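Heads up, there are several structures right after this.
Read-outs: derived from the displayed coordinates by stated rules, not from any lab. This structure is a prediction, so every number in the text was calculated from the model and none was measured. Cβ atoms are built from the backbone, for glycine too; each structure is taken alone.
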Structure I
Amino acid sequence: MTKVKILLASLLLFYSCNNEVEVITPVVDPSNFLDQTYPLPDNVKPTMEGVYEVSKGTNLLGDQVVVKWNRDRLSIFAGKNGGYLVLESGYLDSVLFFIGYWRYSTNTETGAASFYIPANEGGSEILSGDTSFSTIRFVGEYGIGNELASTPLILKFKRPFSQEVKQNDFDILAHRGGGRNSDYLGVSENSVEMLEIAERFGTNGVEIDARLTKDGIPFIYHDKDINLRLCQKSLIWGNIEDFTWAQLRTLVTLRNGEKIPSLREALEYVLEETNIKVVWLDTKDVDVVPASIALLTEINERAILMDRDLKIYLGIPADDIFEKFLQQPDYQNVPSLCELSIDQVREANSLIWAPRWTQGIQSANVQQMQSEGRKVFTWTLDDENYIEQFINEGQFDGILTNYPTIVSYYYYIKQ
C-alpha cells in the first residue's frame, strides 16, 4: 500500500509562569485523520508489544525501545534521556496508524511523531491475531520543536518481553499522581487530570498525598501551605489545613487550572476510570489517618465487588503517624505500607515495607520481608544508573519514581 504521510501542524507554545520554562505542546492529527480509521481491537494489542531495534532515529531514541500498550494509548520507552512517545491509533484495511508526540523526561524537548505498520510488515498478522509473524516494522517520522514530522523514524521488532518480565508482578509507581509540576506535563501534580494520563508513562501504580481540611474532608495536596509552586494566585494563603473544604474548592486553583480534588474524588476516579493497580496514600498529617482508613476500606471493598485488580494502602512515613495508626480499631487488617523499621512493619502488620532507596539494595532484608508474605517497594528512585542497578540486581516488588518512563524502559528490556 502506498505510504500514507501524516502531516502535523505547527506546535503551540505555552509558558510555565513559576520559572518561565518554555514548553512546546505538539498539536497532533490536526486533520483528524484517525477519525477516519477503525479502533484497534484490545485483544490484538499485546501482539505488538516487545523490544524493538531503532533502525532510523537513533539520535532521538537510542538503539532500542520498549513498545507497550497502556489502555487506549501505545507508549514507547527509550533509553536516551528518558525518552518516550505517546500515540493514539487506528487502522484502515490492514494498515495500522499511530499519531502522537515524543518527549524527553529529563528535559522539556518534545515534538510530533507518527507511524504506520504496513500490511506486509506486521499489519495483517497483528489484526488477525497471528503471532507467527516474521517481523513488525513501525515506519514513521518525527519533528523537533516547531518542525513538522519529517525526519525518518523506523522501529523493527527485536524480541518479545522475557518470561521473567511477563510472569513477575512488578509495580511501577509514579510520584504525586503521575508527575510533578516541575516535569511540565501540562497538568498539575496530585490532580484528577494527572491520574487520567499517568498510565501513559508506564505506571501501574501511583502515590498521592493525603491531608485533612479544617472541617474534616480528606483531600490530596503535597505541600503544607498554599503557594505559587502548586497554585495560581489566590485570595487565601497559609497552612492549607486551616481552611474548610468549601474555601479550598472555591478559592484555590492548581497551577494548570484544576481544582484540588478530594481524596474520595481521586480514589473513585482511579477505581472507575483507570487500570491502576496500586495506590500509595502518603499520609501527610496524623489527623487524616482515620478518614483515610475509612475511605480506602470502602474503595477496596468496591474494587472486590467490581472484580477490579486494585489495592489502596495507607502510607506510614513517620513515627507519629505510626503511633496514630496503632490507635485505630482493627489496624492489623488495614492495608498499610510502612517506610520505617522492619520491627515496625511487623507491629503494624503492614503488607508492604518501603525503605528509602538510599539504604541500598539490602537483599537479605527484602527476602526476609517477602518470606513473611510482604512486598517491598523502594522510593523515590530517579537516578538512571541506580534505576538500572536496582532493577537488575535487586529483588524489589516495585519502585516509586518521578521518572516512570525510565523505570519502564529498564524493567521491560530485562532478560
Structure II
Amino acid sequence: MSISDYKVIVGIDFGTTHSGFAYTHTKNKEKEIFTHTDWQDYAGRFKVPTVLLYDDDLKSVQSWGFSALAKRPKRKKVIDKKPVELFKLHLGKMSNKPPLPNGLDYKKAITDYLHEFGKVVKNKIDDCWKVNFFTQVLLIFTIPADFDDNEILIMRECIFKAGLLKDQYSRNLRFITESDAGAIYCMGSLKEHNFPVGENFMMVDCGDGSVDLTTRQLLEGETLSEIIERSGGYCGGNFVDQEFLKFLESKVGANAISQVRENHYGHLQYVVQEFVRLVKMKFTGDPSEFEGTELELDDICPVIKQYCKKEYFDKLNEDDWYITLKFDDVKKMFDPIVKKIIKLIYTQLHLINNNCLAILMVGKFSESKYLQSRIKQEFSSKVKLITIPPQPVVAIMKGAVDFGLNCGNLKFFCVFFQKIK
C-alpha cells in the first residue's frame, strides 16, 4: 500500500512513563497535525500516564492512566492497591528491570495498556472522520533507538492483540525511532531559522525518565544524516520529583514515606503532582520570581500523619502540617539533574569537536524554564542557536505523523540510516 491508500495518519508515542498520540488526515491541505489532549478527567494534557491498575487476580484492568495513579486524598485508613508501572522497560535491554507483580507477564501489561489507550485513539479518529480504522488508518509507533528486530516483533504482537490491527503483519503499522521522529519535527524550527545546509545540530530529548542526545547534519533536499552515535542517561524530569521526595522525607521521616508508598501509593503520587503543578513547572531559577510555596499535608496527604514518628509528628503539628519550600530547597532539587544533562551535552560536543551550530530541546522536561535558562547560560557562547520548538512535549508523536505523511518519499524514508564516518 502507498501513502495515497491511507486517509488518516496516527503517530503514537508509547512511553515508559507517559504516552500520547497525534493525528492528521492525508488530504489536509494545511498539513496541520493535531494532538489529543483530552485524557479522562484531565483536559489540556498532551500525555497520559503509562500505568495500569488490575483486579486482585491480575486478569482485568480496573483503571488506567491518570485514574490509576494519583488518588485524591482520603482520611480513611484504607490500604490502596499499587498500580503497575514501568512495564515497557521489560521489553528493552535494561539489566535491572523493575519488578512486576507475581503472575503478570510484561507482554500482557503492554497489550492491556495499548487496548485501553487504543480505545481513545479509535474514538477520536471516528469522531473526526468516518473511515475504516483497519484499512484506512496508518499507525506510526515510535520506539527506542536500541530496539532490535525481536523487540519490534513483540511490539507488533502486542499492538495486534490490543485490537489496533486486523492482522498481526498488517502494513497499516510502521515504526520509527524516537530520535528520528524528533529530528523530523525539528526540521520546522531549522527552516524558521534558515539553518544552512552542511551544518550540524544537536537534538536534546529531555523526557521524564531519560535524556537522549543525537547530532545530525542537514543535507541537500531537506534530508538529515546522523554523524555520531546517540548518547544519553537517566536524568529526566522524574528525577527532580525524586529529589522532592527526599526533601519530603527529611520533614516526615523515612518510615512515613516508605509506608505511604507501600500502602497508599496513589496518595503519594498526588503529593508529587501537586509539587509539579505548584512548584516544578513554575521554577525559573530567578529568586525575584520565586514565591515560597506551602504544602498542607493535612489536606493533600492526610494518611501520612499515622506513619510519622514522634519527633517528626510533634514538629509538623506545631507547623499545622504545613511544609514550606524555599528557593534554595527547590534549586537543590533541580541542580543535580541539570548538571548531568549539561555534562551529557559537553560530552556530545567534544565528540564532534564542538562543530555544532544549534541545540534543539524537545521532550516534556524541556518545558522547564530553569533547565532552558541553564543550558542557554552554559552553551550560548559555544553554540550559535539554542531553541525550544513549540510544544516540545509533542515533538516525537508529531514527528511520527510527519514521517507517515512522507512514507511515499523513498529519499525521506531512508535518509536517517546514513552515517558520516
>> If P(r) over Cα pairs in 5 Å bins from 0, in percent, for residues 186-321 alone computes to 2, 8, 14, 15, 12, 11, 9, 7, 7, 6, 5, 3, 1, 0, which of I, II did it come from?
In response: II
> FRET efficiency 1/(1 + (r/R0)^6) of positions 42 and 362 (r between Cβ atoms, R0 = 35 Å, to 0.05) computed as 0.95: which structure among I, II?
Replying inline: II
> From which structure (I, II) was Cα extents along the principal axes in Å, for residues 338-385 alone calculated, if the value obtained is 33, 17, 13?
Replying inline: I
> One of I, II was used to compute relative contact order in percent (Cα under 8 Å, 6 or more apart), and the answer was 21. Which one was it?
Replying inline: II
> For which of the structures I, II does the calculation of mean projected area of the Cα convex hull in nm², for residues 34-193 alone return 12.8?
Replying inline: II
>> If you rank structures I, II by distance in nm of label points 7 Å out along Cα→Cβ at positions 242 and 314, which sits at the top with the largest value?
In response: II
> Thinking of I, II, which structure, once helix-only ellipticity at 222 nm (-39500 (n - 2.57) for each DSSP H run of 4 or more, over all residues; to 500) is computed, gives back -6500?
Replying inline: I
> Upon calculation of distance in nm of label points 7 Å out along Cα→Cβ at positions 50 and 226 from the atomic coordinates, which of the structures I, II produces 5.5?
Replying inline: I
>> Among I, II, considering only FRET efficiency 1/(1 + (r/R0)^6) of positions 82 and 266 (r between Cβ atoms, R0 = 25 Å, to 0.05), which has the greatest calculated value?
In response: II
> Between structures I, II, where is mean projected area of the Cα convex hull in nm², for residues 274-345 alone highest?
Replying inline: II
